[in-house]
Structure 1
Amino acid sequence: MREDRPAPSTIPVASQSSRVSTVDVLRGLIMVIMAIDHTREYFCPTLVRPEDIAHTSVPLFLTRWVTHFCAPLFLFLSGVSACLYARTHTRGQTSVFLLTRGLWLVLFELAVFNLILQWGMPLVLLSILWAIGWSMIFLALFLWLPRWAQLVVAIGAICLHNLLPVFNPTEEPSLLIPALLHNPPFLFMLGDKPVLSAYTVFPWAAVMLFGYAMGSFLAGPKKFVSRRTALAGVIMLLVFMAIRATNAYGDPQEWGVSDRGGIYTVLSFFNVTKYPASFLFLLLTLSGGALLWWLCARRPNRVTAFLEVYGRVPFFYFVLHFALVSAGSWLWTRLLFGRAINLAFTSVAELPPGYNVSLARLYLVWLIVVLLLYYPCKWFGNYKRAHRSWWLSYI
């Protein structure tokens with residue numbers, strides 16, 4: 001591999017510079033929002049599921065719901081970045097890069113990320129890096145298709161994957177691979193190791209392929225693209241509302257009138273399924289992403305400059321923010337309860353005496369984490385721009 005190969009988010013092509021900046025700003029926004037949910041897991045686990053309309057509160061529901069946009073938009077933008085990368089590299093070079101980076105993410109998830117999350121627990125967790133890694137591996141194969149075929153495959157998979165059944169690998173071990181591709185979260189044994197499949201691959205790979213197929217369009221004239229993405233966002237949102245109103249297709253969880261009042265009926269309507277990402281979940285979040293693209297593509301300002309710092313180094317930020325949140329939780333619980341407690345992997349019945357739910361604590365810790373990582377991310381972003389070593393493309 002060439003040592004002067006730039007990372008996908010820093011392609012030095014003048015005609016793409018404004019578009020890459022939009023990708024980085026939007027990616028930075030979702031990376032910052034994403035940290036809310038991870039902070040919640042380690043500093044503010046709740047006695048009820050945030051999506052449980054019968055018991056949740058409006059602030060708790062929205063705290064969880066707003067982070068739903070992060071995973072699909074990140075996968076979509078990863079596809080867009082891969083497309084921009086392909087504009088300055090051969091298809092073979094792009095395929096090899098996606099294949100090797102995908103394998104790197106899968107191995108990092110298993111060998112390092114599990115330790116950061118679980119503090120040495122025996123459970124093997126297959127989470128977001130697992131899904132992103134395999135999505136890149138699949139994209140390395142599908143990028144050889146014509147662009148129209150990529151769109152057909154991606155849109156078809158996004159729209160129709162809810163027709164697939166839930167596979168039962170416990171009764172039929174040969175169904176393990178289909179289950180890993182599409183099932184809701186499930187636990188299985190690999191030898192004597194328990195494995196939790198939290199993120200199945202198929203819907204996320206379709207979203208990344210969709211981003212790759214749309215990359216050339218998003219690299220077009222800025223004003224033209226901004227208007228079209230805003231229009232597409234509105235249309236997709238209207239389609240979501242029309243389909244969701246029928247309760248006929250697109251999400252396994254139906255909405256209904258809540259006896260808690262009209263606001264909870266509205267929350268029920270927008271409460272769509274992430275695991276696995278349903279058609280309506282992806283339609284809602286990608287429509288929001290189109291509208292956010294329009295906002296992020298407007299005149300640069302201090303906010304966009306701030307967000308771009310995080311968006312230029314997504315993997316670096318992702319790993320560091322998780323390490324900071326996890327280590328902070330270890331120290332906080334040890335000081336408060338006399339022993340370190342991994343609240344993210346603690347059941348409600350096992351929460352320590354004296355623990356209380358506090359969204360104020362959640363948002364305070366989240367803000368501290370984001371601000372603490374600003375200058376490290378800025379330094380590393382500048383370092384990547386100044387040094388074109390091939391290995392920097394993997395960090």
Structure 2
Amino acid sequence: MFPGLPEYQPDPIRTAAVRLEVKGLQAVRKKHPWVFEDSILKMSGDLRTGDIAVIFDNRKKLGAGLFDPGNEIRIRMVSYGATAKDIGLELFHELAAKAAARRKGLFGAETDAYRLINGESDGFSGLAADRYADVLAIKVYSAVWLRYLPAVAEALQSSFEGLQRLVIRLSRDVAGLSLKQRFGYEDGMLFGGQDWDGTVQFHENGLTFETNVRFGQKTGFFLDQRENRARVGEYAANCGKVLNVFAYSGGFSLYAAARGALEVTDLDFSKPALEASERNFSLNTHIPGIARCKHRTISGDAFVEMKKLADKGERFDVVIVDPLSFAKSSLEWKQALNSYSKLAVLALRLLKKGSLLVFASCSSRVSADELFDEVHRTARSCGSPLKELERRAEAPDHPADFRESHYLKCLYARK
């Protein structure tokens with residue numbers, strides 16, 4: 001176990017029988033992981049957050065999930081069928097072992113950072129887990145998991161070798177609940193050494209990165225863009241100038257520099273993120289391409305700074321646009337598309353003729369077709385139609401086994 005982490009206490013956990021309306025029953029039969037509030041017809045008793053709800057059709061058991069009274073997703077399914085296993089340590093070990101087998105052989109010794117649990121697609125609805133070298137980073141998106149965190153951590157440590165330190169990250173919604181006091185967790189809690197501040201170095205395709213898993217985006221880094229970073233490195237090999245917009249800690253830039261790009265510019269609103277990018281470059285100066293590459297950082301609003309660069313006449317061989325999600329809800333869908341369109345206009349101004357645009361989004365509210373159609377439409381309206389090269393989606397360690405789990409999309413196209 002991880003030093004300082006409380007032992008798992010399975011009691012008191014209450015269980016109630018739940019009956020659903022037809023649509024909800026059909027979803028559970030198809031192993032959809034969410035049961036919504038409006039599909040529940042009857043419950044046999046009162047449940048608290050994290051208690052177990054058992055779904056029945058007449059007298060036939062269809063599965064079991066964790067109850068969340070404060071969320072539209074009222075039950076998060078964990079186990080299915082008439083022989084559904086009890087929710088607890090044994091089941092978590094089984095699910096963790098399946099996740100480990102699923103990722104076996106994906107990465108060699110040159111990569112020691114990747115996703116271990118990708119929420120619903122690995123049986124842990126509302127929870128994600130990543131590794132960074134010897135660090136296990138668990139991100140809690142649903143409060144139902146707070147009472148089970150010691151058991152989940154134990155199961156993951158058993159299935160994935162070499163995990164010695166632990167960080168617990170809470171989503172904004174979970175961190176704002178009074179329940180965190182009941183279960184004793186705060187966002188960014190560290191287990192595994194009194195002198196550890198959350199900083200960890202890890203490797204990705206032979207490159208060295210540093211992050212702080214206590215404060216960084218998601219669990220500290222955007223591991224889901226690993227394959228796209230490598231692909232950008234291939235496209236940017238021995239090119240002239242690369243612009244990385246919403247650069248965060250410079251992942252795309254580092255790959256481009258390693259493959260011989262002469263100059264890379266990181267643009268991000270966050271000065272700490274750009275400082276992290278500079279540290280990542282300094283960690284890799286033993287790589288000839290990175291040692292030779294001119295690395296520039298610009299701190300500011302992407303829309304403003306891209307316009308300034310274009311007005312000054314700067315042009316690039318590769319422009320990467322990878323913003324944070326502009327659509328946190330379905331109501332923001334149109335606004336998000338407008339923002340993507342504005343970014344596409346600015347990116348096109350900054351690209352040389354025949355150069356590469358890489359345009360990504362992590363918003364599940366905007367589909368790949370919607371995003372890419374908007375980028376293409378914008379390019380045509382600007383008189384610069386794009387020649388599409390390829391489209392890419394989630395990384396192999398981020399499986400997306402049901403429709404709502406698809407979120408990442410990335411377009412490669414030439415001006």
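Throughout, read-outs are computed from the coordinates displayed, never taken from laboratory work. Keep in mind that what you see is a predicted model, and the values were worked out from it rather than measured. Cβ atoms are built from the backbone, for glycine too; each structure is taken alone.
A value of 11 was derived for relative contact order in percent (Cα under 8 Å, 6 or more apart); which structure in 1, 2 was it taken from? The read-out comes from structure 2. Taking Kirkwood radius over Cα pairs in Å as the criterion, the highest value among 1, 2 goes to 2. Where does the value 21.9 come from, among 1, 2, when mean count of other Cβ atoms within 10 Å over residues 66-73 is the thing being computed? The structure behind it is 1.
Can you tell which of 1, 2 yields 3.9 when distance in nm of label points 7 Å out along Cα→Cβ at positions 170 and 298 is derived from it?
Derived from 2, not from the others.
Kindly point out which one of 1, 2 the value -20000 was derived from, the read-out being helix-only ellipticity at 222 nm (-39500 (n - 2.57) for each DSSP H run of 4 or more, over all residues; to 500). Checking each candidate, the match is 1.
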